[in-house]
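What follows is a group of structures, each given as structure tokens.
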Structure P
Amino acid sequence: MVDILEEKKAENILLLDIQETADFTDYFLICSGTSNRMIESLVHAVHDYTKVSKIPGKFQGEGTDGWLIGDYGDIVVHVFTPDQRDYYQLEQLWSDGKTVLHLQ
């Protein structure tokens, strides 16, 4: 999924291992898009990938919300506008997790 997001020009991609701090998932994949339209495009790209790969899950939210979330079992994908990402600060909230990958 990281490759898909990177290919679609997602910004500030972070893969966070939260296995030792959460019991509902193993990883958070967090990224930003520069506009509501872009975050919708990123979500569609991930959705298409998971559909072809037969990975069950789905996204919730609307592009106009500035934050869409996809639950794929072992990985939860968060796609934000920069303002919403700054506001919710998931990286800080889940700082006990281990950074696996961080692409700026």
Structure Q
Amino acid sequence: MDRLSAMDCVPCEGGAPPLSEEETAAFLVQIHEDWRLVENHHLTRTWEFPDFVSALEFTNALGAICEEQSHHADFELGWGRLIAVIFTHKIDALTESDFVLASKFDDIER
């Protein structure tokens, strides 16, 4: 399988089947170990920063990736931390594109 971050997110038109637990497990080993799988529904990761400005700048960098890929994560930004939640909103479940997006996030330098 190609490195996930080299792939592009594929827009979901709805009706796509969610990933099975087996498929999710195969993708999970390809992204950073700090990502957490929650109930085979979404991925979440927390980053810590020394201040709010650093967290905000990182959030904006991840947001730019979301816009480029037309696949959007949910972000919770606070002083010194950022939490990202990724799933395919159209089907309320995980797809391959969610792991592609997570992998692209992993490539961003902090």
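All of the numbers you see were taken from the coordinates with simple rules; none came from a lab. Everything numeric in this text was worked out from a predicted model, so none of it was measured. Cβ atoms are built from the backbone, for glycine too; each structure is taken alone.
Some observations on this one:
- Comparison across structures P, Q (criterion: relative contact order in percent (Cα under 8 Å, 6 or more apart)) gives the highest value for Q.
- Entry that produces 23, 14, 13 once semi-axes √(5λ) of the Cα gyration tensor in Å is calculated, selected from P, Q: Q
- Among P, Q, which structure scores highest (criterion: FRET efficiency 1/(1 + (r/R0)^6) of positions 5 and 53 (r between Cβ atoms, R0 = 30 Å, to 0.05)): P
- Distance in nm of label points 7 Å out along Cα→Cβ at positions 61 and 93 derived as 1.0 - corresponding label from P, Q: P
- Structures P, Q were shown, and distance in nm of label points 7 Å out along Cα→Cβ at positions 21 and 85 at 2.2 was computed from Q.
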